[in-house]
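Pasting the structures in now, so scroll down.
Each reported figure results from applying straightforward, stated rules to the coordinates on display, with no laboratory input. Just so it is clear, the model here is predicted, and its values are computed rather than measured.
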Structure 1
Amino acid sequence: MKVVLPRPPLVLAPVAGSRHFGHGLLLAMAAITWSFGYWAVAKPLAQWRWMDILSESLIVAMLALWLVQLRASRPAGRVTTWLCLGLAGMLLGGWADLMDEFWKFPRAFTLLMGMESTCHVVGMTGLTFGLHLWRQEQLALNALRAGRERGYREHAQIDGLTQLGDGAYLLAQIERLRRAPGAPTTLVMLGWQDLPALARQHGLAESERLLQATGPLLLLQLRPGDLLCRYAADRFVALLPNADSAQPGDLLAALSAHVHPCADGRTRARLGARMASATLDPDEDGEAQLLRLLERLR
């Protein structure tokens, strides 16, 4: 069962410590508009190039949308600040470019004539530095995702409860291994025996807490290159390339030794665990192999 989390409200992250970054950007755009209206000469309607106006308007709209999406999807920090500053510079350059379609500066205003290119260059420089910081951040986050993904990332296939790959992600990984067979891969399916009883006695939320704790318990036993996914309900599957015969037993022992502290602060539950394993067959459908393991686990 796939857990669908409620959509959080749209909250924009502060930029450079300020939540009024958007207001400052609007003021800068208003200042650019005022400078054109005050010092530049309006172009006659006959000189307006409608395709340029349309394309530059779309560029400004897309840059503004990127900026909102970025602030809405990231926490505050250096990476967010530099990415937003870079996009803001490009947005101001695009806005000045759009205003240039309606007004023309006299040749005496050399500094203002280079406004568009200056904003674009400054913005792209800030964005490039932000992308450099973002790459370093991603390397750190990739290390945290070790064991939860294997050479491929798809956010739509992340289980909302355990933050592991879901059944679709698992099947995709099995198909990749079947198409490019190398070292033998062991499929290990694990599950809890008494999870329904825990849910009846302590509520569904308690069983979900146990499932959330199951992922970190098993991830501690994995090697680099191994993968753990939540297949369905309380069934977890580990993909273990070139594993020794003892590793599936180590995973089972980690679950069997776990004593779950319930949320009431008084009860500690010890549940039985089950395990079934098999070597991945590259000539057989991956879903059929998983269903066979599931039957053995019941």
Structure 2
Amino acid sequence: MRPQIYTAADGRRIAFARYGDPDGLPVAYCHGTPSSRLEAAVAEAAARKLGLCLFAPDRPGYGRSDPLPPTNVAAWTGDLAAVADHLGIPRFHVVGVSGGGPYALACAARLEKRVRGVALVCPLGPIQDPALRRTMSPAARLAFFLAEKAPWALPLFFGPATAALLRRFPRLTFTLLESQLPESDRRTLADRRIRTCFEASIREGLRQGGRGARRDFVHYVRQWGFEPAAVGQKVTLWHGEADRVVPVTQSRILAGRLPRCETRFLAGEGHYSLPCRQAESILYHLVLG
């Protein structure tokens, strides 16, 4: 699918894609890390069935969106608002998956008059808390440590060489992960259509050598630019209890900081199975529930 490009007031290109019913109720999709706008394709069938239009921008440094130096999570909301304006969308719902979770919450806090409601799907929690970092894998803990203490070293951990390798061999990402994933994730990724979608999204997300991912990691360990307590809209938080990428502990803590949060913790679901197998339920409860 060819990307749609919006040129911002400062001249930057912001790439986005739309999935589902083009004339349907709008839902902004905040992709994970590292990923891209193409990730939203996993929910296209559900969106079309429910009469929804997902619009999914690439964050700076991902896919076809021009890069920017790190700022904070909340600063990105201006890009999403600009894309919504470009599409003639005054109000919308927001869904954030994995590393897109903090960005979805930022949109609710900063664009409170435009965002109707939020769905968080296996979201990254307030990782500034060292206790939460200890729930992550050793590789993730190292990435967050570098992002906080030595961001200049992040390219050594996740730079052009790693990005080029994963773009050349996208299956390698899941081959390395599979032994650590629960059965539900392994079954989900055995579906060729789903696996191809995730592989294409990662390949596209790494098009610029990992710039977007490095920027995200720095954003996650900094103050986000808003407090979760400032999110006044209803938030439905979905997390699989078998998730080994972002453990459910993070959502339990995050939920306690959101004033209007309804939690759905699903036994047996993992990081990849949840957004795929529960896509219709997630979108239904977000917009119609």
Structure 3
Amino acid sequence: MNDKRKQLLSYQALIDKMAANGILFNIFDQNTAKDILQTRNYYYKISSYRKLFNKIDGKYNIEFATLADLAVIDMQIRYFLMDICLDVEHSIKTALMDVITKNPKVDGYDIVKDYAVYNPIGFTNTKNALSKNHYLKNVYIKHKNDIPIWVLIEVMDFGNLCYLVEMYCDKYPSNKRLKKAKQLGKYARHIRNACAHSNVILVDVLEQTLSPSSSITSLASMLNISRDIIKYRKIHDIFSLVVLHREYCSKALGKQRFKEFIKIAKRAKKHEYYYKQNPKIVEIYINFVKTLVKISKK
């Protein structure tokens, strides 16, 4: 057996492992913790939130209840961001179809052939996805040999949509409506992928950094968000998503999402006494709030 492989542990063994690492069971006892691991959240995910805390003398000295609370908060943020992504994806598709429809130089079938050359792998993946979609079987049978742009866009995922926007903007550089979609879509799609695959959002927020482009920095400055915040990769990508929502989604929808986020922000403070001594979590909370409240256009 590979020495790097780990044994699949029973629930009691997992509880014992956490206890040995300084996870405490005073607020939630071990039976409650075991029930949570069996019915609400699995060990690998819930234990990942321990990385938000520093060890003291080799022990975390944090309550299991704290990890469980972070898992709930992270889930709510992830679901919220996924809704934002779906809003943006739909609105960009609408904007793209609008500019294509109004462009007399564009043929609805030739542009698909152009895209197949521009992004052959993405085109093949999109066509394959259409062929396997049980709900769109008749659409595939009707159009499989000559797919029009309105069908392609309907079944396109966000990543391939970004490539299509990029191709269109490169071919028609005078178009300004899709400028931000081309500029920021490649960052926002990272958030969509993370949410769609139920990846943890809150962990490693302050550890992964980048140098934001001048255009991103300028956009952030316009919304009173400092460079010190958007240097963090996840915040940077969430900010890109927020800008796209402000640009392409309705003001009414932005206000609705703002109200939803305020509820999440309040829920995050329900057990704030768990975290008030942890500056890392406090900073993450502040950065998320400063970024996501901008979802609403005043």
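Which structure, out of 1, 2, 3, was helix-only ellipticity at 222 nm (-39500 (n - 2.57) for each DSSP H run of 4 or more, over all residues; to 500) derived from, given a value of -11000?
This figure was derived from 2.
Given a value of 18, 16, 7 for semi-axes √(5λ) of the Cα gyration tensor in Å, for residues 147-194 alone, calculated from one of 1, 2, 3, which structure does it belong to?
This value belongs to structure 3.
If you don't mind, another one. Assign the value 22.6, 70, calculated as Rg and Dmax of the Cα atoms in Å, to the correct structure from 1, 2, 3.
3
Suppose you compute semi-axes √(5λ) of the Cα gyration tensor in Å, for residues 179-250 alone for every structure in 1, 2, 3: which one lands on 26, 21, 12?
It must be structure 2, since only it matches.
If Cα Rg over 2.2 N^0.38 Å, for residues 51-218 alone is calculated from each of 1, 2, 3, which structure is the one that comes out at 1.63?
Considering all the candidates, the number was obtained from 1.
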